[in-house]
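Enquirer: Below you'll find a set of structures to go through.
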Structure I
Amino acid sequence: MLTLPHTLPALPEIIDGLPNISGWETEVLSVVNHNAPVFLPNTNLHLEDINAGFAIALHMHQPTIPAGYDGGLISNLQYMFEHQGEGDNHNAGPFAYCYSRMGDFIPELVNQGCNPRVMLDYSGNLFWGLRQMGRSDIIDNLKRITCDPTYQPYVEWLGTMWSHAVIPSTPIADIKLQIVAWQQHFAAIFGWEALARVKGFSPPEMHLPNHPDTLFEFVKALKECGYRWLLVQEHSVETISGQALSHKHLPHRLIARNSQGETVSIIALIKTQGSDTKLVAQMQPYYEAKTLSKQQVGTVLVPPIVSQIGDGENGGVMMNEFPSAFKQAWWDMVNHGGGKAGVVGMCGTEYLELIEAAGCKPEDYPTCQPAGQHYIWERVAPDNCQPEAVENAIVELKQTNPNFHLDGASWTNHISWVKGYENVLSPMYELSTSFHEKVDKLLVNSTAESITRQFSYRNLLLHNLLLQTSCFRYWGHGTWTDYAREIYQRGENLLQTTI
């Protein structure tokens, strides 16, 4: 059973006007680093009754922008409400409802005798922005399905990067800061026990780094922060020999090998097909799961799982078609196995705990690595794995293979996230470097937590993380680049005057 460390403090959600993203790192890591089952003690599913499963996740995000009164940091959602005549800003109300509605749908379906499941992925920006806007109604609705034992077993929260930073272009020194900032902020909103149940990770834009050292540090940070598994896009990974996956409906072991030959691994659930939100909005994973049957993992026959994620609010199909399709699927399951047999919905951690309780071992899962890495490793002799050899292989590949790149892959594969965004990336790396030059030696020479609880540190960290928000690159140029430049300048000014 899940038992928490004693004497955990109740965390304030907002401190001096800033989100609580630092100061209790020791407590966070003590809570998340456990191997106790999360879903297994309470699940109403039995593996022997299930032919196939599916897991859907809803991704929600709104960036933080310097566009409030007197240039204050506000949620883009707040800006949308305050400027209804611009672009698609008339969608502000529907977006806000989408952030809240799972708090209505899950209790409604459970009370109707259904057995629903959903995974939720909300950025830290969005949590903070909702609180800034005074939308406690939305957060309270989410608390109901997160903390109430009646509804909590039907919902799984996935961790993510606090400010929706895409990992391949995030400075390596900041990857763990992003992960822990989200964990601490989540604990401040929903409580320590809710945080202890967060075992799956959703990378923003499903963007998986394929540079060996970046991937290694990412997976290492995930494991140090207590995560058991992450969601990856099907086309962003390959077999160790460079082939497409042939068992995409089974969990995989993602192998991360760095330029010094060290390896670390983590379980991956494979998000299938493309990025089309329609796949989730129309509950396609349920209907695909109906075509599948049990598969062998080691010595155990297990139900395969169809995993899918989509924006939870973005686009007319998600805003308008999803509610009825979501409910219809669970009603249909009640009529075909009572919602607990045949084809069923599951949460990712619930699925992994069920199959491992049946005898599956992670070492029996098929292995994968980021797409394109086989090109590197076929050029580096196993007994010569050192940074220079790996770098030489990468240089050679870039010269001889026009399709090879180290930008990673994501569900928006037409966007590099790196190429063409130097005007945003350079300041981002500069601020990160300056931040660490100033802060890291202070953390070494004093009690780290006394530094990270200071307003000046938290404010610096906030600006460093905010500048890494992917929206400043996704939307390209103009206003969004201006926002990034303003956050960079404020961060640099803070570095000159604080701590």
Structure II
Amino acid sequence: MSRRRIPPEKRLIQDIIITDIAEEGKGVGKAEDLVLFVDKAIPGDVVDVELTRKKKNFAEARIVQLKTDSPHRIKPFCDHFGVCGGCKWQHMEYPAQLTYKQNSVANALSRLGKVNTSHMEAILPAPETAYYRNKLEYTFSNKRWLTQVDDEQAATEMNALGFHVPGRFDKILDVDHCYLQQDPSNAIRNQLRAFALAEQISFYDLRQHEGALRNLIIRTASTGELMVIVVFAYADAETVQKTMAFLQEEFPQVTSLLYILNQKKNDTIFDQDIHLFAGRDHIFEEMEGLRFKIGAKSFYQTNSQQAYALYQITRDFAAFEGNERVYDLYTGAGTIANFIAGHVQEVIGVEYVPTAIEDAKINSAINGIANTKFFAGDMKDVLTPDFIAEHGKPDVVITDPPRAGMHADVVARLLEMEAGKIVYVSCNAATQARDLALLQEKYEVMRIRPVDMFPQTQHVENVVLLTLKG
């Protein structure tokens, strides 16, 4: 949104009643003919606001005074709430979060996809609303984001290990306790930071691209196994050795202790070499007796417990009889493909990332699964008439695309294939609705169920079953 200069006398608007929540998680109110998107406001609040950005018919605003609390408003449990970019709904009670997630999915599907949502099933709540993530990535920085409380320390310590502040790529919030990942995640982060400060190891400069310590990645599993990855930038061999040795000694329970040397301008590790320091180069996740190998670069749903529930719903919607050929599109590491393999005749998985396909094949081998085939490539290029002729027309298609949804060519191919059922799993109801609108040329939406994978945030997964008309 481009900035428009707001005269001082028009910046303050009083007594705004918040009536809804927008897709990005901001409260929605109205002042005459101006729609307001208010940061940290929730339905039921009455607030005075200051406009921060303005367009012709809508504006962004921040709360100046909270005059009446919403009945859904609660005290956030994290000291970093409001500054950290995560967990933006901690100030809203969990049942209300579920209500607004359900509504957001229904609104997107009905408004953008023209889908009848009257038969939509209730959202599946998360059993745990804190400490539910199995992967977190922290950033080292020599430019700590300063809050009012921090100002007194600014002259003495500017190094930080934590999360990016929203809208500031070069500023990192120094995190004391994070409620997203179970112990020993907090202990590893805090003790590594203390060690680096004591040893005077330099923290990365995100603007100048210099410094030794760059990122810390921690992965946990429901099996109790633990992976720790330290990403160095400009560190000598001695610094790497003593840092990794410190972690090995302090946290002997780490199953996989790895490090990376990344001197690129971006933080992605998919094109980087992984170095094993101690243990093995992977951990295992388990689901319904199946074991999944998780490496440093592997994709796995970040909420293990709810991933299992999501896959159960997907399998339930498909209602397999045992003789089906299934295409699993955007298969990732083949988690869904391997999860359903024992219930069908054959699963064919397609995924853009070659390393993910290798993981998928390994996961089939680990579990003795022989009725899966995996192929790497761009979906719209792989899913051709020749491919379908060679591997057979699917009876069921499962598709779990990224947030951007499916390419129009992929949707067109699905319409040509005319599989009896499509189960569409999505993390973005808006792009899912767009695709459903196209698919309704030949398909009817039969079942809809949202799944809350990310409590304390506005994000929600959604599963839709479509059946071929006629």
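Read the figures in this text as sums done on the coordinates, not as results from a lab. All of these numbers come straight from a predicted model, not from anything done at the bench. Cβ atoms are built from the backbone, for glycine too; each structure is taken alone.
Enquirer: Given 165 as the derived value for volume of the Cα convex hull per residue in Å³, which of the supplied structures I, II does it correspond to?
Expert: This figure was derived from II.
Enquirer: So helix-only ellipticity at 222 nm (-39500 (n - 2.57) for each DSSP H run of 4 or more, over all residues; to 500), computed for just one structure, reads -12500; which one of I, II is that?
Expert: Answer by label: I.
Enquirer: Assign the value 17.0, calculated as mean count of other Cβ atoms within 10 Å over residues 296-303, to the correct structure from I, II.
Expert: Computed on structure I.
Enquirer: A further question follows. Taking 0.60 as the value of FRET efficiency 1/(1 + (r/R0)^6) of positions 16 and 256 (r between Cβ atoms, R0 = 41 Å, to 0.05) derived from one of the structures shown (I, II), identify that structure.
Expert: I
Enquirer: For which of the structures I, II does the calculation of relative contact order in percent (Cα under 8 Å, 6 or more apart) return 13?
Expert: Of the options listed, only II reproduces it.
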